[in-house]
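Nothing in this text is a laboratory measurement; each read-out follows from the coordinates by a stated rule. Computed from a predicted structure; not experimentally measured. Cβ atoms are built from the backbone, for glycine too; each structure is taken alone.
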Structure I
């Protein structure tokens, strides 16, 4: 019988609003994913690996050179926007939640 590794860490990634269109949704509601990660991995590393599996999301989330975030999707970690308690290069903790929230524009 296979054993589950006890040191495996996971983060929840919630994709919500129109951003769900980039991960197989219909552009409404939310989709929730569980993403395993290694100790010391950062928000950036986990998001890069996650978006690499979703090419449309990858193009929408990152700048063309893939070094910084683009302008239209807000990244929230544990209910706080990036820059408050986390940065892209902050290490994640087991059970952290990353939310990708589409910005709404218009007048």
Structure II
């Protein structure tokens, strides 16, 4: 049985949950998880380096890189194939601005 996914922290709620091609009927739908959208926002829009963005999302740099690569592939396919891009789902929690860490041996 695989290990459960670690929660990814998301800073902002999106104002829009889908993007649809204009002037043509979409040829299908691509699903972009919310943590993938957050990775694109942090790296490509905010201009953060991967290490800083990974810390903000609460994942390792390697995991952040994997999320970002998958997100870019999904967005590229939606753009090239004229598909609707639906942003929904994923393994995430909203970041409250404070970093909380549990020490080893502590009961939550």
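With P(r) over Cα pairs in 10 Å bins from 0, in percent, for residues 26-65 alone coming out at 24, 52, 22, 2, pick the structure among I, II it was computed from. Working through the options, I get structure I. Figure out for me which of the structures I, II the number 14.1, 59 belongs to, where Rg and Dmax of the Cα atoms in Å was derived from the coordinates. Source structure for this number: I. Quick check on the output: 34 is relative contact order in percent (Cα under 8 Å, 6 or more apart), derived from one of I, II. Which one produced it? Structure I accounts for this read-out. Looking at mean count of other Cβ atoms within 10 Å over residues 34-41 for structures I, II, the greatest value goes to II.
Please state which of the structures I, II yields -4500 when helix-only ellipticity at 222 nm (-39500 (n - 2.57) for each DSSP H run of 4 or more, over all residues; to 500) is computed from it. Matching structure: I.
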